[in-house]
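Only the coordinates and a few stated rules stand behind these numbers; no lab work does. Nothing here was measured: the structure is a model prediction, and the numbers come from that model. Cβ atoms are built from the backbone, for glycine too; each structure is taken alone.
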Structure 1
Amino acid sequence: MKNNKKVLAFDIGGTKIASGIIEFEKDSYKIIDYQKNTTPKDKDGVIQMLIELIVYYQKDNGFDKIDVATLGRVDSKKGIVIRAGNIKGWENVKLKKIIEKATCKNVEIDNDVKCFALAENRFGKFRRYNNVVYLTIGTGIGGAIEVDNKLYRGNNNITGEFGHMVVVNNGKKCPCGSQGCWQQYASGKAIEKLYFELYKQKKKAKDIAIDSANGVQKDKKVIKRSASYLATGLINIINTINPEIIVIGGSVVKQKEILDLARKDVLKKALIPARKTKIVKSNLGDEAMLVGAALL
């Protein structure tokens, strides 16, 4: 973060847009006027909501700049959203330019999980580790990699797209255009789809997780199967990257059962030296991506 004390930050996800003023003081932060709004279905709706929220925050709050964490692949240097499957038209969007033109404020944007990683590295309780994989498991699955305490971005800033690892050959179709991607089996949306496939009823992933933890057998069956797929992806990451720790955030792991089941599978199937990798929940919760955005 450059020398800004107050930042208006946005976290654009597949189901919600979070926003708030982030105020930094040395090694701490506070969020002023935190909000969550349902994500519009298309690009124009998202941009309109962002502008309306900026106008709202300008009325009562002063801020130095605007930072945006967004799902999807992002060219952070140019400020362009390259592609994200969960919002219609969220492709080749010159978001930095659009917001700067509308507000006359400096704007930075980056992938949401890379922002999550920045927040964890600065404020999380696992920041002492130097080689880390970060995952968020919600509507989809996103990731980021930290090597020697620095984000590894790869050739096109898309490193960490773990949600698009193929875990089932010729499996379920993914918005990315491929089939069998990990997020089609272990994300919140995947849990809801599996429940519907089995029981022909709609149910939110968080409610499935809660009822499973409370012993409801139908829900437990869904969570066990989803945990097995979650473990498959974790094993692939651990065996190939060999991080010290994997820090996981997002709605799917708020109930600990699915992560506990996945850990047991990892301990059985990962390469023996790699089984020492710690798999932990983020302690920053839903705030992490907002705070990370404000650190850009």
Structure 2
Amino acid sequence: MDQASKLRQMVSSSNEMSNARVIAVTSGKGGVGKTSLSVNLAIEIAKMGKKVVIFDADFGLANVEVMLGIRPQYNLLDLIHNDKTIEEIITKGPNDIGFISGGSGVSELATLDKESIKVLVSELVKLDRLYDVVIIDTGAGITDSVMEFVMVSPEILLVVTPEPTSITDAYSLLKVLRRKEKFNPLYKTINVVSNRVSSDAEGNDIYSKINTVSSKFLNTKLQFLGNIPQDKNASMAIIEQKPVIMAYPTSPMAKGIQSMAAKLMQNEDTDNTPKEGIARVFLDFIKSRRKSKM
């Protein structure tokens, strides 16, 4: 049995019946509101009684930190190299959500030695037990690290705005994803979120365009999670370093996020909701990164 098989067996035996739901939030380009959606969704889902943690996998930026107005003491590198536990690198946010900073640790995952991988996986197994939902805020675009996180995540939220470049870049992301050898659309849930729309009709049209070309040319059917309207309160919330769902809970944007959270969680207890756990997702990510570097 090779190393990867042994680690996967360890995850399976240690993590039985304690798999967190993993949702990767991504976009074809930056500046479309991906991090804002991740943070606000996390808070709203937590209001529903779920334990939620955000993993910031965009190691080039610290957008989650800025949006929450908090600075974590530790990040993923401290878990890997400095003997910190998963509990120690989790920073608490509003509504008791957790937040883990990936830092530059994400870029190091492909080069970890056997013992470091064991430590990482065993700690992530604990995370699966501590939380019900793990939201991965990926980097934007179609870099290798972003695409591999998206590929191994059982649920994907693809954030798109009305800008033509956002729509074409979202399709480019789906095209690159479809070409990945191990990507199987039958075992993925890909939800489209139309953000900063002037009307429901505009948001619905964005989804229709992307889903039509994706179904026709990529044989990949998408689902529509809903619309988030353009809202001046979003800018105000960013200046105040408060999530809009807390600063302006009755705003149009907040109501759109509340609707999406309810839709995401309505089938939570059915067998149709994939729950592979964050430990499995990271293990698959490490394997994928190593293959891409060979």
Structure 3
Amino acid sequence: MQFGVITACYKGDYFLVKATCASIRHFLPDVPICVIADGDFSLSEIEQLYGVKVLRVQDSSCPELRRVMPGTTRSKFLAFWECPFETFIYLDSDALIWGDPRDQLNLEKNDFISFCHPPSNNYTAETIKRWHFNPFKIEKLDPEYEWAHNDYFCAGAFAARRGAIRLEDYLLVEEWWQKDPGVFPMWDQGMLNYLVYKGRQSGRIQVTTSDFQYIVPDHSMAESRRSFPLSLNHPPTQINNPCIIHCSGRKPLLQNLDTFSRPFTAFRLAHYRRLYGSGFPGWIKGWIRVLTEETVVFCARVRKRLKRI
């Protein structure tokens, strides 16, 4: 049973996915990586450094997916039908592997593992509507679905078996969204949560939860620093409590001073040390690349702000 790690990106966050791949290879040196790419841009750098398998949205074998997925946040769904692994962990491009999680995951007995922090089914209808889907509209579209008392999760990281979500089920909710975007105000997150728990209620898939995703905005800066002490030049190799660090919301950039970006900075630099060498010249080149990326993002922000003005 082949296991791998999958992440996804478009051209604008390709520089972040380099750090994601660096963290995977650092903690899981023998695990294959697949990157789902939305758009026609080169990923040769990570192909050469990490041997990643690239799966492009535009090359999907399904014509309907080629039509509806490009330019959206829903490319992650492609992993369920076209990824090269039987079981996998999925990470958004703003997430990192922190340690080796394989001993904590049981994908032999489960088809889907949601990473909740902490697992909780105490969601109100308004909370579900804000972060996942509109339960009142879902009631009309699927009267049999019981939306209360599920462990809803952030869709930036999860583990699953290929085929756990059926293509025909996804295309149905995509059709709902096309007719009324208000059904899934959080796009892929609401769609995935509905499909996972619909599958569990129908008895088709086995679902469990794990307190495995550390969502950075849910914690104070001081707490995150205590939880993840590290040197920018030497990320740790032994982790007692492995997890996934997910920097949802504001991106883990140096310029975002209110965001805990240190682990991402460390693995952005680790990527360039792998590319340029671990000596002083490689260290300098790595910092130049990181600062150049930061400048590109900053200038794009300024242009957008001036355009709005």
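Observations on the model:
- Origin of the value 12.7, 37, where Rg and Dmax of the Cα atoms in Å, for residues 75-146 alone was derived from one of 1, 2, 3: 2
- Label whose coordinates, when distance in nm of label points 7 Å out along Cα→Cβ at positions 19 and 203 is calculated, return 4.7 (choices 1, 2, 3): 3
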